[in-house]
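Enquirer: For reference, the structures are reproduced in the following blocks.
Each reported figure results from applying straightforward, stated rules to the coordinates on display, with no laboratory input. All values reported here derive from a predicted model rather than from experimental measurement. Cβ atoms are built from the backbone, for glycine too; each structure is taken alone.
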Structure 1
Amino acid sequence: MNISLLVMLGGAIGALLRYSVFITTPSFFNTWFVNILGCLFFGFLSSVTLSNGKKAFLLTGFCGSFTTMSALMGDAYYWFQESHYIQLFSWICFHICFGLSAVYLGKAIGRRVVK
């Protein structure tokens, strides 16, 4: 199958799953949840051997549409617009710290599974 089609298909699935999370858990933490879960999944997948097609489908397509920087920045802009700078800084640090930790954990899990 064409790589572009795989990216689009993975993107469609990731976007639908993200939408499902957003309509079932309406809160600021749904952005955090999908970003951390996506980082964990990305870390795991990037530590295992995948064909180019599977990488395109899962990493670029699915993870790329499931997680999103635009939603994070939309949430951050709310805090900025309301002049809540401590919450803004905390919100961004919260995402970055947990996201980085989730990628690290996903890679560690992936290395154990592959062995």
Structure 2
Amino acid sequence: MAHRQEIENQFRKFESALKRLEEVLLIENYNDIIRDSAIKRFEFTFEMLWKLIKRISYFEGKFCNSPRQCFKFAFSIGLIEDENLFLEILEYRNLTVHTYYELNAKQVYEFLKEKGLIA
């Protein structure tokens, strides 16, 4: 039971992070501060998501230890419907390491807006 409560608590934290990401993506006036805020919120939302899936995998007796493995696991048990979208999200998350390059920062922000990562 404790594991289930941990998963539920982690899910609530993920939902909160996702809502914060949604808030910044809904702001119409684009500027560097909005973009950078969206990217930072995307980073911590992404981290919370894959670690939530990792915890679920352990609960299920499976063990995924990387975002890619965890997204594949989540797809295999029906937690996510579009595995390719989540693998694409992973690629953009990897780009955030290099957002000091203006082009990368713009690409990540545009991806977030375009894909409508708003629940």
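Enquirer: Comparing relative contact order in percent (Cα under 8 Å, 6 or more apart) across 1, 2, which structure shows the greatest value?
Expert: Largest calculated value belongs to 1.
Enquirer: Where is mean count of other Cβ atoms within 10 Å over residues 68-75 largest, in which of 1, 2?
Expert: With respect to mean count of other Cβ atoms within 10 Å over residues 68-75, the highest-scoring structure among 1, 2 is 2.
Enquirer: Sticking with this structure for a sec: Out of 1, 2, which one gives 3.7 for distance in nm of label points 7 Å out along Cα→Cβ at positions 36 and 52 as computed from the coordinates?
Expert: 1
Enquirer: Right, something else. Just checking, which of 1, 2 has the largest value of FRET efficiency 1/(1 + (r/R0)^6) of positions 28 and 60 (r between Cβ atoms, R0 = 35 Å, to 0.05)?
Expert: 1
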